[in-house]
Structure P
Amino acid sequence: METVCDAHAVAGGTWNRKGDIVLGGLFRVQRVADTGGAVTDLPGPQALWPVFLPDGEHYLATRDAVWLRSMKGPEARRILLDVSNAEVMEHLPGRNVGAVLFTRAGTLMALPFDLKRLEPVSDAFTVARGIAATNSRWLASISSQGVLAYVPGQAGADLMRHSGQWHYVWRDRKGAYLGAFGEAGGVAMISPNGRQLAQDWNSEISVLDFASGVATQLTFPPSWAQNPIWSSDGQYVAYNTSRGIFERRASGGGADELLVKSDTLAVPKSWSPDGRFMLYVQVNAATGTDLLAIPLQGDRKPFVLAQTRTTEDQGQFSPDGHWVAYTSNESGLSEIYVIPFPPSSSGGKWLVSRGGGVQARWARNGRELFYIAPDNTMMEVDINTRPTFQAGTPRPLFQTEMVDTGIRSGPNSWDLAPDGKRFLIISPKSQYTASITLVLNWRNEEQR
């Protein structure tokens, strides 16, 4: 195994016969040689799941539709209105042309496509129905000889999120189950008053009222909104899109407001108790993922809190606003650290976890810190900040059975209730097993 390059905020990649690797992402499409070296931006806006055409110059990528793009220029042509990842077949079975394969409402489709003239030659037709997906990508593969293998699903449901395989589970400090509800996305963020839950579902933000079970949607396709956090007064929810970090009223009223404009991935993490600052992380080509803070009043000029050539993420303000807990893998292992806020000229950084840890949360009393150990155990640490910061010995509470939504590097897949006695954890409903369907001779019905 060889390292080709660092890949930040990447969503899919493709490799041509000339040695070019193209990486899709939330903010740009990039190229790197398969021998390594400099990573360069390709012309045009961001796009996901690129796939090369046989000429090794043009590629398909997904944004608000499926687009045909070139490595040599910014020109792009929309091939399909569907928002789907695509695959390319050089020879469509029974035809003298190739095909672009994609999904439409859970149905796998093939669009006959002239790979020399770079244009469709007839209408798309159905290949197979009920294709499952995971992380918004359909689960099917087709060989150059036309053999199709796919995972069946209910109306193309996402195996994890959209088929209801994840839900929110309440646990107490001993790990006892207190109840479960809903179909969870990848983030759990409880409001400051404990009455609502901000969540991202299929890359859109909504607020769920615990008492009524009614959800208010804050963003709508194709915003690609993710990673919601609450303002300290519970009136606003901040989230990131491909254009930066925005806030919007939790009631759903009014328009969104830009807080951080960024041409790289920037993700909100925590709002200071006094409402004056917001922690966020930003991807930097030279230093990886960095932890920053931005004043929400005045000049709104961001400043760095933690920056190395590794990853700093998951920053959380303490209840008094004087400390920040965050995750860093600078030691080679993801661990929880605490630093003073605002940054002190005398410095100061304390290791809290032992043997690995991610996703720290403060108890509201400021005297306890919780985090997730590498084996998904909920850990508790006593904290004392007077006269100087001191962290006790971590002790295990219970095995969380948490879904891995990317907990090593970002999403907040659990939260602590304001009473400090209950934990809301994104968990699997049951063990999922899937079958694979193999189709040997599929082709356009009109050609039979």
Structure Q
Amino acid sequence: MALRILTIAVAFLIPNFLLAETVKLSTPNVILIFSDDQGTLDLNCYGSKDLHTPHLDGLAQRGIRFTQFYVGAPVCSPSRAALLTGRYIQRAGVPGNVSSQAGHKGMPTEQVTIAENLRSAGYQTALFGKWHLGTIPECDPLGQGFDEFLGHKAGCIDNYSHFFYWKGPHFHDMWRDREELWEQGTHFSDMIVRESIRFLEENRKRPFFMFLPFNIPHYPMQADVRFLKMYENVPEPRRAYAALVTHLDDAVGQILGKVNELDLQKETLVIFLSDHGHSTEERCNFGGGNPGPYRGAKFSLFEAGIRVPCIVSYPGVLPEGIVRDQLCTSLDLFPTIADVCGINLPKRRLDGRSLLPVIESAEAETPHHEFHWQLGDQWAVRDGDWKLIANARDTNRELLEGDDKYFLSDFSRDITETKNLAAQFPDVVKRLTGLHEAWLADVESQ
């Protein structure tokens, strides 16, 4: 807030021909980093003891670390849609994963993304990384607010050949804007670093938004050999997974190092988070992530599927080295970015709320006393300390049945979601079910 007041005051004192040199006072750069399939506690600053993540740990020391941060869905496409639009996935038009095959629609074009909002305010925008929100031109990154794009549109690729291999037909999936790019043999994370450094150098004197949705530690488990050697005494599946987390941290460190080299660190808002919890699929050796005390993983609405690490840093403007425990979500990052940058939000309904009050005070109320998720027939509602999941999936039992169709937890007593309180508190189950039904009618009406 003080930043904007200062900007207005300075604007009245500086001649017009000098205003271009002071634009960064009111328009900070934004770098949004999104990891893929990274577990709830998989950074040292979140409690892991066996990882080497100095750069992201350092980012937390220079910013705010959130301990109760949720994403909009426990799978890739809808989680990305919720982040970029600030809306529940049903309202964003992406209730599940988008097809990776060519010629498929994705996130509806009428949605307004963070990139579109910032570009309308004069920002140069770029996406380097994984898209997974549609393959036709209207739904690709250039159609959703990004001036530049280098990356893949499908859900996953081999990091060296850049082919989609998950299921047939297999195809090459690497693009610079809308032109196919052949660069076999280069690890995709190295390409993200290279393009990020170029973009930073070319746009150092103008406000920019750079979205970096990395495709790791998502499978295939292809960390550089130097990172695998760091964990040679760690058993699988943790070894391959940990090496990818360190590979990610190293890439982020190179990019943030360039930010510092260009003396942009006090002019740049940096946000890091994961898209959802770690995977336990066969393709990643059935696990490797660290959920700590939390139950579940990717695909699950238990905590370890939707609770993720999140760090926000803007040195000299936002507090540094602090922790916030309030319930916050990825949907809140759109309005938070707009708030910090001093630009208007689009004239449409958003489900996220600015996190600046929470950032400014550990005593501030959570933006969401009530929050909802639905993926297929699996749904959950959080109301204060109560959390109810229906048709829950777990990593040990794909579908809970019988008495566990409704799984109720009270986080003031137990965060592990291992004891079902539904039979003990049927009135709470009924009340939370009513909240869910009202919420679903609202989001599906739009």
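Points to keep in mind about this one:
- Structures P, Q were shown, and helix-only ellipticity at 222 nm (-39500 (n - 2.57) for each DSSP H run of 4 or more, over all residues; to 500) at 0 was computed from P.
- Which of P, Q yields 4.0 [distance in nm of label points 7 Å out along Cα→Cβ at positions 35 and 291, calculated]: P
- Of the structures P, Q, the one that 23.5, 82 was derived from, the read-out being Rg and Dmax of the Cα atoms in Å: P
- Rg/Rh (Cα atoms, Kirkwood Rh), for residues 195-314 alone - structure with the largest value, from P, Q: Q
- Once relative contact order in percent (Cα under 8 Å, 6 or more apart) is evaluated on every structure in P, Q, the highest one turns out to be Q.
Where a number appears in this text, it was derived from the coordinates with a stated rule and is not lab data. Just so it is clear, the model here is predicted, and its values are computed rather than measured. Cβ atoms are built from the backbone, for glycine too; each structure is taken alone.
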